[in-house]
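So, here's a batch of structures to check.
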Structure P
Amino acid sequence: MVLKLGILASGRGTDFQAILDHIRMKILVDVEVKLVIYNNKDAYVRERAENAGIKTKFIQGTVGQKFDSKESREDARVEFDKQVVESCNNEEVELIVCAGFNQILSEYLVEHYANRILNIHPAYDVVNYGGYGMVGMKVHNAVIEAGEKVSGCTVHYIDSTVDLGPVLLQAEVPIYDGDTAESLAERVLVIEHRTYPKAIQLHADKRVGIENNKSVVDITSGGWEKKWNDRQIEYFLYQRDEWRKENKELSRILNPNA
């Protein structure tokens, strides 16, 4: 059985591209992207999707819009999410993947796709560096200013909280002396592009259960993780070459002291 994905995105779509690359290389298997929904008309993710022959749909988002009241804002969010549900149902989407999506989901969508919506947050500690307003460079600035020695990324299921749903998978990166929010952001992004497809594969392979609002993940039995790591080597080499096109060495991004 092939797991059908619906993508929610707002910007460049680099996480989405990493998912596509893993599918193309047959690293991420038995998974298909059916639809990309974007809420920012200038989002580059639309072009990425169309270049890959994937159906796209624009739905006007609520971010940046002015509303007369909290109630009217919430009504707009629910209306947005109703359109998302309708569009995903039409494409028989089984798992929604938020890939750089800047809008908080309403209870309507969360309930319709309970334990079937994934998000990736650019921090390892989502309790202290997640939640309302903790997005993009704000996260990395906060981590640096706090003097943390480790950051990373967290893939979690979306529930009624913000960034605190059941954790599926995490990956750490070290923070080095002299790091800035910008250098940390690049390092975390590299790891995001490796981690999100792995999390999706775990879900597709039915290796995740939710018990008492916590994920129970079987990543080792049957040699699952070794098989994944062996397949993903091809992507590591591809990722290195893609960063070189930007005149950046992947090894130096991951460890500036190397």
Structure Q
Amino acid sequence: MNSNERCSPISEMTPMNLADLLLVAVLVVLFPAWEFWRGPVLRARLMADPALKVAAYRTTCIQLWSLTLVLLALHASSGLSIAALAVREAPWFGAPLVAATLVPLALYLAWSLRSVAGDPAVRKQTAEAMQPLAWMLPNDRREAIWFIGPVSLTAGICEELLYRGYLMQWLAGFIPVWAAMLLSSAVFGLMHAYQGPGGILRTVGLGLVMAGLFVLTGSLLWPILLHVVIDAYAGALSWLAMRKEITAEPDKNGATPCATRIR
């Protein structure tokens, strides 16, 4: 990849064709509208039958990968490599600064999970705090495996390619990069409308952080990594806080074994 391609917004590297317009329309209009409609329906279904969570996780993965493959096919047909989505010009100090910041963050997240796992009081407090999103977060082992694995990886890779790698850079061909960061993050937040108003605001903020990482480091790998870690952390935290511990029944002598079985 030459330096000119590295510095150019996507919209300057490809003609504004019908495929571009359709993809932008899907990201900016269709996906948010779909989530506004789907959110209450999905919430009602999962609250009525939590066993459907894994199916919902699977559907989310299929939807995101399908749209991402369309994006990659669009780029391939335009003669562009994935580097056009994942690399941009950035200051030399960006990546070292981000790396130095993420190390203590990772240590904090690990400490947080350990606290929830080992302290019943912290666990109860965390479970209460997560109740507004309990309908969509994992609370047993099977759900946690799906959420921490496929869902987190899919969201981290696909959403960063779609909203930061493509949409933000496409917008930056027409408006200042700071405005492209704001607008793409707002769209990203609306795409999470199923989480309610608070969830929209949280994901707008998260989108701005990811956009900032991309601009600061010049590599989409950093936002992808942080996105995967945050989603996996949320899944692990939910499971640790809301999992069910099944205590063994007393034996025939009336003694209760100490071991518990975790769902």
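The numbers here are math on the coordinates, done by the rules we state, and not lab data. Here the structure is a predicted model, which means the values were calculated and not measured. Cβ atoms are built from the backbone, for glycine too; each structure is taken alone.
A value of -20000 was computed for helix-only ellipticity at 222 nm (-39500 (n - 2.57) for each DSSP H run of 4 or more, over all residues; to 500); which of P, Q is the source structure? The structure behind it is Q. Here distance in nm of label points 7 Å out along Cα→Cβ at positions 160 and 184 was derived from just one of the structures P, Q, and that gives 3.2; the source is P. Quick one: relative contact order in percent (Cα under 8 Å, 6 or more apart) came out at 17 when computed from one of P, Q, so which one is it? The correct label is P. Computing distance in nm of label points 7 Å out along Cα→Cβ at positions 88 and 216 gives 1.5 for which of P, Q? The structure behind it is Q. Computing mean count of other Cβ atoms within 10 Å over residues 120-127 across structures P, Q gives 14.0 for structure Q. For the read-out semi-axes √(5λ) of the Cα gyration tensor in Å, a value of 27, 23, 19 was computed from one structure; give its label from P, Q. Source structure: P. When FRET efficiency 1/(1 + (r/R0)^6) of positions 200 and 224 (r between Cβ atoms, R0 = 25 Å, to 0.05) is computed across structures P, Q, the figure 0.95 traces back to P.
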